[in-house]
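What follows is a set of structures to go through.
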Structure I
Amino acid sequence: MKKWMFFLIVIMGIMSCHSVPKEIKVASPDGNIVLQAGTETGGVVYYKVDYKGKTVIDTSGLGILGKNLNLTKGFEVSDVVYNSHKGSWKPVLGEVAEIVENYNEMKLSLKAESGLKMDVIFRVFDDGLGFRYHIPKQGTNDTLTVLDEVSEFALTADHQSWWIPGDYDSNEHVYSTSKLSEIDAFAYNAPSYEKKIYTQHIVLPKAVQTPFTMKAADGVHLCIHEAALKDFPALHLNYMGSNVMKAQLIPSADSTVKSINVLPFTSPWRSVNITDDAAGLLNSKLILNLNDPCALAETSWIKAQKYVGIWWLMHIGKASWDYAGGSKDGKPHGRHGATTENTKKYIDFAAQHGFDGVLVEGWNVGWEDWFGKWQDSVFNFSQPYPDYNIDELSKYAADKGVKIIMHHETSSAVTNYEKQMESAYQFMNKYGINTVKTGYVGKIIPKGEWHDGQWMVNHYLRVAKATADHKIMVNMHESHRPAGMNRTYPNWLSCEASRGMEFNAWSAGNPPEHETILPFTRIMGGGFDYTPGIFETRMNVHDKNKKEIVHTTVAKQLALYVTLYSPLQMAADLPEMYEKRMDVFQFIKDVPVDWQDTRVLNAEVGDYVSIARKDKFSQNWFIGSISDEKARKFEFKLDFLDEGASYEATLYEDGEGSHWQNNPYPVKISKRKIKKGDVLMVNLAEGGGTAISLMKQ
């Protein structure tokens, strides 16, 4: 009898855990975010989100449309399983030393009359939520051919938004600010538009890329992105009208197919940050928390880095990447930047001023015929040019305590790069080179693939894994927008994946507001190798025929090292420009790139942002504050400093008469003693900034 009663209790317990409740809901640990899910008429799966009692995402459809499996309708909820997690983890590199990871999870198991099954997993954090699909093997179907993803985000009003156009092949666009209903991606295709990208491929008039950031009338901020992106195309969004955004996936070489996935398959997370204000977005670690823990057994070789390099030299036209140009006899033209002699000068400069590395672009054969030809087998990643002695330079750098940073520009001939990856990384190991910058300029080979498609997403991940196998750190340029994979592969130090500094050297450039938008959009997914530190902002100083300028003051260039996060930061200007202004250069020498704490002092997307960060390896703090086209005055209360301690503050402010366009050079440097609770008052010029070091005494 006792045995039968025990069996009955166990059965009742299982039923109570897995029966379907009338209201299918899950809330954030603090209770502010409540997510409701279920099925509607026709068996369409939906979700809805409230924040502090107010709907922020109305009833929105979910599902995956497959060529062989229609996972968009006909479902009933067969089971609901809840789970919770409370903990923290320490990133190898990051903005803080420890990240809190608390969430409540709800798994919705769905079944159709046809027998098709699908799970939707929701995780709700205090700063937002994520959802993803799990597709089990279905009968005899071993693969899922994805034609579309129907995930919706039904917003509750025509919010203000910051966006770049949905583009299969480039994310290097200037941001637009508009209402949802005013999104116009085709404006970037207009003949009169002066900021076109060479490879841009904009297909839909209302499509945007993620991270896609919005501000509601009550000040609540939302940012839609993704996390744990692998074996799937990067996420875009398409405005469908009536304040609804829908997932839009980049196609494969077969334009009707978005991806082909082996079953069982788990999709990337779709993430939504929800915060009271813009500062909340910057404090959020939602995207990192949705990624898998570190996959590397040992990470002591992964280091944050500051570097200089043979790079800006070519962008401003003072040198070239190639060795022989159009010379038929292969003789040097004398303008090659990556020579042994020049590299030694950069190594000397790096060693003298405490930099970790020297990036050398144009060191390897293939640059004579690399751009715009859409051809394979251009570059050799183990063969230096004749005037670049890698044996001599690797020893010279090692003796100086400096690392050479390798450059692998693929010209998007990715199949050629994949054939050479193993030998290229062995070549790096041979010469003690532990960091590589990859590049994907141009149209992708295999032809028909796109920078943000499934094939390339998998390629970027293969590079991250292969470099890790060789204890190499990687910085990817022209890649897809990051989605927090640096948690799983912390050797993936940084990315470009947006419009960086180089555009100021040879195009209409980046407007002053650009850097005040990036932290709330592109950098939500991970560090940005923006390459700041330009002291000579007028290109006609280098070439009298050039008219371009960097849209900044010099003081703002200093502040960018704090406001634009990356564990890999470049002092991008020519060494001689720094040697002219060593007092100003001191901030770049002092500022760290790995942090134990971060505080957002003020923030408004597209207007201004001020951030204080604490060095991971000392008790020193650094502040960066930047503005758009408007001059601003700020007060910073230093309530984050240690009680009873004294600090020496060095302020690098826009000097008298500073203006990004008319007079970018003046920097006012002042020092004072400060303590916890003191208030610093700073002035930012139009397009300007302020940088502050707070050294504990």
Structure II
Amino acid sequence: MHIDQATFGVGELMKRISRREIRLPELQRSYVWRPTQVAKLVDSLYRGFPFGSLLFWQSDEAPATRELAVAGALDQPQQPPVYLLDGQQRLTSLHRVFHDHPEAQIVFHVEKERFQNQSAATQADPNWIKVYDLLSGVSIFETVTMLQSAGCGLTPKQIEQRVIAVQSLDKRTFHVETLRECGYQEVSEIFVRVNSAGRHLSRADLAMSTLSAKWPGVLDKFQKETLHWSRIGYADLDVEFLARAFAGVLFGGGMSSWSVNDLSRVDEAELTNAWSTVQRGLRHLVPLLRSNLGLSRSNLLPSLVALVPLIVLLGERPDEPMEQQTADALIYWLLIATIRARYSTSSDTNLARDIQAARKPEPARELLRNLGALQSVPSITPESLAGRSKESPYFFLSLLVAQRNGARDWWFATSIMPGEVDDFQLQYHHVHPVATLDRYDKGEINDLANLAFISRKANLKISDRSPADYFPSVESKALSAHYIPLDEDLRAAEAFPRFLVQRRAMLAAAMTELLASFRPQWLDRAPSAPATSSDGYKLTMVYYGSVWKPGVLVFRAFGAGVEWTGSTEMQDFDDAVSAAALRSVPGDVTIGGESVPVQVVEDAIEVPIGPFLVSGTAAEWLDILAREKASMQSPLRMPVVQDKAWAGERIALPASSTD
């Protein structure tokens, strides 16, 4: 292998992309940058900041490729192509800016020297100029005249200098390394190492890169499969999910089971058979979920990982009729695995155990054994739902039981159905509107028992009216179908706590009945037990801050024998959790007066918070950060918090059970 080093101007690289002389090998992921990232890159070029190097590969072979996400007419190549291994996001972004791509409309405020994506506000303000227009050779004299007329405080000379600086972006240079005389297998391993070092790619991205070197054309297979399922509402069965399912079939584990060495020992026949198993499993599983469970769309499931053992089981089972009890047992397992957040921690370890169970002679029984559901029958009680919100897996069950009970929309009288659009779009509605509940805390307001599923139009028509005002216009039958108590004494804001208690009991009974409808008869003799080990425990968060400076995140934990309050600096908590979620970098943060680790454990992030060890996926933690920032309260409302380190054992709590 030889490595050539050179320097190329941005302008020349843009021309080579347009001439299709820079191509993407199939192992590359898709373009994912957001407009804010594009604006920051342009800003770095403008200010002369470092913006990284590029890694190319030149080969006499013609590997499978994918298209760069660029626009505009492409010219004929004038020289053999090179294949881009590192730098796709940056080069694609720049090409989009240089060629007026609709998703890269970056504008420049000459006086403030700021770049951002175009908005309605910048379009109405003549001080913002499109970078593309400047790059296209707009007249400097006309620009100076226009900006001075708009009230720009710079001198003509200053305006000219800044405009020329933008027009010179194409003269900035990249350091480029080009690999020669190496094969696809070696290039694939280099690609994985380069990208995994900084955690720029997900494990699924890296796995696909490794696989594409061994099995050219696999990306096209996965993309066609994704398109097939997206047409019937299962768009979440995307390339990343299929890679996870494929790893489950091929290696019997999660994404961590991938490696170049393991793949080197697998022949093409094994790869083909594994892919056939995934397809066969999905073609049995999806109809089972749609018809038996009523799961019309994949995005309703809190976690798709639980589907992988079922894909293995159904994809490998003999071609013979399935007993109804077996089909029910599989759905029963899925529901329990979902409410217990089976894969919120040690996901790869638990997944490997469940795949192993799925391959045993009595797979349904063995899967339930892994959940501890052979020894006891999970029962959902009102205490199970107390303090749970829309992030909880119970929210998913609340939709299922409403659908099974014939719940209809309160405006159109249509069945509640996810996936509708416009006025029919399904939304969750606060039965007691937020505006009427000033005296109650966030956790009570967003309690699962205060949420119902109705159309967007019905939600808008109700607005912030009290149930005492709008319930009379809704038929009693329509309210009951949503498990809403009909007692008129529960409709005023003063009765809100009693309303929660009654509706919580109704929902819990319906959810337990849902589980019982799928429970196989051979489990009927087991004693009843709480649905999850965290039933009755609650962790609330409230962020007290302002738009000028980060504030404090206050935690309150309570449950059986537990009561604790603590706090952390929001910026520190945000930094630590974001580093773990976005870059898989562990860290630490001070919570309740003690320094606690923020750990990355397989696909999960674990944070000790008072009496709880809170565990969740990166997406769940990022959602928590966004949720708290969106509901920020004034620092003036912050209570006095006596921070005290927790000295006892910690109870496992899924991040989805926080509020």
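Please treat every number below as a calculation from the coordinates, not as lab data. Treat the numbers as computed from the prediction; the structure is a model and nothing was measured. Cβ atoms are built from the backbone, for glycine too; each structure is taken alone.
Given that Kirkwood radius over Cα pairs in Å, for residues 291-594 alone, derived from a single structure, equals 19.7, which label among I, II identifies that structure?
Of the options listed, only I reproduces it.
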Open item on the list: Quick check on the output: -5000 is helix-only ellipticity at 222 nm (-39500 (n - 2.57) for each DSSP H run of 4 or more, over all residues; to 500), derived from one of I, II. Which one produced it?
Closed with: I
Open item on the list: Going by Cα Rg over 2.2 N^0.38 Å, for residues 331-410 alone, which of structures I, II comes out largest?
Closed with: II
Task: distance in nm of label points 7 Å out along Cα→Cβ at positions 227 and 267 from the coordinates reads 1.7; which among I, II - done: I
Task: Which entry (I, II) yields the derived value 19.3 for Kirkwood radius over Cα pairs in Å, for residues 147-314 alone - done: II
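Which of the displayed structures (I, II) returns the greatest value of distance in nm of label points 7 Å out along Cα→Cβ at positions 91 and 507 on calculation?
Numbers: I: 2.7; II: 5.1.
Once distance in nm of label points 7 Å out along Cα→Cβ at positions 91 and 507 is worked out for each structure, II has the highest.
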